[in-house]
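S.K.: Below you'll find a set of structures to go through.
What follows draws every value from the coordinates through simple rules; no lab data is involved. The structure displayed is predicted, hence computed values, not measured ones. Cβ atoms are built from the backbone, for glycine too; each structure is taken alone.
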Structure I
Amino acid sequence: MNQFKDVFLGLDKRNYSRATTSQRCVRAGGKHNDLENVGYTARHHTFFEMLGNFSFGDYFKHDAIQFAWELLTSEKWFALPKERLWVTVYESDDEAYEIWEKEVGIPRERIIRIGDNKGAPYASDNFWQMGDTGPCGPCTEIFYDHGDHIWGGPPGSPEEDGDRYIEIWNIVFMQFNRQADGTMEPLPKPSVDTGMGLERIAAVLQHVNSNYDIDLFRTLIQAVAKVTGATDLSNKSLRVIADHIRSCAFLIADGVMPSNENRGYVLRRIIRRAVRHGNMLGAKEPSSTNWLVR
């Protein structure tokens with residue numbers, strides 16, 4: 001949402017009040033660092049595509065939730081089974097809770113309130129903020145239950161890190177501008193910022209649990225297996241390399257080159273990790289650099 005920060009703050013006036021985006025994202029450091037999880041869970045990547053829809057003082061909680069529910073469950077669109085969907089809301093967000101329960105019709109047992117679970121006020125999985133200051137607000141997240149044959153518990157449970165319940169959409173209600181002293185000033189116009197992981201929703205729509213089993217990744221994994229001689233396509237190193245090849249390709253396409261600093265260092269680190277996993281698979285000849293490029 002960085003490109004819309006000043007719009008939320010009322011500093012930038014656009015000639016539209018709604019927007020949709022498809023944004024390339026890399027997570028390999030900083031606050032949202034998924035690097036060590038990549039390849040070892042069904043859902044983490046260094047590179048992914050984030051689908052978003054935004055409202056700048058136009059629709060708010062009611063419509064944002066209804067739009068999301070229609071896209072996910074309507075026979076005209078994704079037609080996901082309603083009984084597989086769970087939602088979370090910020091603990092004190094009674095409005096969002098009531099919309100889910102009374103208007104959408106989700107049973108109470110599948111609506112979970114998440115409070116300040118990270119040791120400080122507003123430090124919650126369901127209160128989104130881009131940093132110590134700036135636009136922020138409560139959010140509601142939608143999870144897909146892949147079934148009891150997969151380990152994991154619903155959000156907020158001790159087993160929430162499993163791969164059974166996967167977050168597929170985060171709907172953020174931008175209401176506040178957090179100041180340096182921690183005070184929350186209301187934004188000029190309540191707005192909406194949402195994010196849906198393309199790879200995660202693709203897994204749901206292709207009826208697989210793991211992002212690495214979708215058509216896009218299957219092709220990459222098979223190619224890496226052919227180069228390395230690996231025969232077990234479920235090998236975690238194959239997943240790591242497939243993910244990292246995507247990251248490298250898109251970073252280089254955006255003009256990033258390996259270096260010792262900033263984005264170049266991130267790219268260098270990803271390449272190095274891919275090479276290491278290639279060596280673990282026995283890809284020592286030709287040189288690791290050659291097979292990665294190929």
Structure II
Amino acid sequence: MITFLEIIQKLEKYWRQFGCKVVNPADMPVGAATMHPHFILNAHKNHKLAYMQPCRRPQDSRPNSTNRLYKHHQFQVTINPIPENIQDIYLDSLLKIGFDFDIHEIKFIAGNWQSPSLGAFGVGSEVWANNSEISQFTYFQQIGGTPLKSQVIELTYGLERIAMSLQNVDNWRDIIWQDGVKYEDIDDLEFSTASNLNYDITHLHQLFNLHLSESQNLINSNLQYPAYEEFLKASHAFNTLEARQAFSPTQRVDELNKLRNIGQQCVRMANSNENINLNSPNENISVNPKIDIKPTNASIESNNTNNEKSIK
């Protein structure tokens with residue numbers, strides 16, 4: 001039986017052989033692997049990037065849930081320009097980690113994706129194996145509130161759900177992390193409890209505003225990576241405030257607008273530093289990219305979603 005860590009190792013090997021640069025995870029709380037600075041600040045460049053990323057989603061934390069976690073793990077691949085046979089390449093990666101298309105029914109469920117805090121938008125598909133979403137397949141068209149000149153493909157593997165499918169377990173606690181170690185031995189319960197009950201709301205508001213202010217200060221000094229790190233810290237404080245149900249509807253909109261403004265400034269600063277003009281998108285960009293490569297028993301369905309990504 002493949003372990004959780006072996007899934008990561010096999011994906012790293014597969015995409016490294018494809019030519020991707022494999023980088024370390026961002027060393028701070030992020031809500032989704034998409035938020036990694038190596039991607040967000042370089043999405044407009046030609047690149048092949050792969051990395052595993054722990055993702056903290058305070059809003060998703062449930063102390064007694066069998067499939068929702070405070071911290072889950074994603075494996076992320078982003079490529080620009082997009083290979084014509086990217087879906088074949090992706091499906092081959094599933095075979096390499098142990099999926100059997102005669103046993104695991106693969107479905108591509110079409111839908112949009114957006115990140116309000118970053119002004120990022122893409123179209124594509126959720127990928128389901130039997131009754132569980134295991135990946136997100138996204139063609140990015142906008143980052144930082146500005147259209148990209150060419151689309152960027154993002155493949156996000158939800159590692160916990162992949163492990164549950166391959167190990168045939170229905171509770172994340174039963175995932176085999178490595179030989180002799182279960183996922184339940186990894187700390188998550190206390191963070192779920194703190195996110196729902198214990199983090200001080202007044203302090204979180206102070207941290208949110210402090211990190212936004214510091215990010216603006218660093219933007220003014222044209223320091224893109226430090227500024228973006230402060231944005232990520234503010235984003236995590238915002239997510240934790242949401243988990244604590246600390247916002248009124250109006251207040252949430254106001255604070256999200258502040259966060260989005262800083263995030264978009266970070267992205268635009270990175271683009272400006274590269275002398276890249278993203279204001280004239282390629283006319284050939286497709287609003288609904290063709291999805292026509294699939295295993296024999298795969299199917300394509302429509303699911304008009306428009307939500308922040310959280311694959312576990």
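S.K.: Work out distance in nm of label points 7 Å out along Cα→Cβ at positions 27 and 91 for each of structures I, II, then name the structure with the largest result.
M.R.: II
S.K.: I have 19.2 for mean count of other Cβ atoms within 10 Å over residues 107-114, calculated from one of the structures I, II. Which structure is it? Display every interim value, and only then the final one.
M.R.: Numbers: I: 14.8; II: 19.2.
The structure behind it is II.
S.K.: While we're looking at this one, here's another question. Once FRET efficiency 1/(1 + (r/R0)^6) of positions 75 and 139 (r between Cβ atoms, R0 = 25 Å, to 0.05) is calculated for all of I, II, which comes out largest? The partial results should precede the final answer.
M.R.: Details: I: 0.35; II: 0.85.
When FRET efficiency 1/(1 + (r/R0)^6) of positions 75 and 139 (r between Cβ atoms, R0 = 25 Å, to 0.05) is computed for each of I, II, structure II gives the biggest number.
S.K.: Same structure again: To test your reading of the models, identify which of I, II gives -9000 for helix-only ellipticity at 222 nm (-39500 (n - 2.57) for each DSSP H run of 4 or more, over all residues; to 500) when calculated.
M.R.: Working: I: -9000; II: -11000.
Only structure I yields this read-out.
S.K.: Still on this structure: Of structures I, II, which gives 30, 26, 17 when semi-axes √(5λ) of the Cα gyration tensor in Å is computed from the coordinates?
M.R.: Numbers: I: 35, 24, 17; II: 30, 26, 17.
Only one of I, II returns 30, 26, 17 for semi-axes √(5λ) of the Cα gyration tensor in Å, namely II.
S.K.: Assign the value 25, calculated as relative contact order in percent (Cα under 8 Å, 6 or more apart), to the correct structure from I, II. Please report the intermediate quantities before stating the final value.
M.R.: Numbers: I: 17; II: 25.
The read-out was computed on structure II.
S.K.: Comparing distance in nm of label points 7 Å out along Cα→Cβ at positions 115 and 211 across I, II, which structure shows the greatest value?
M.R.: With respect to distance in nm of label points 7 Å out along Cα→Cβ at positions 115 and 211, the highest-scoring structure among I, II is I.
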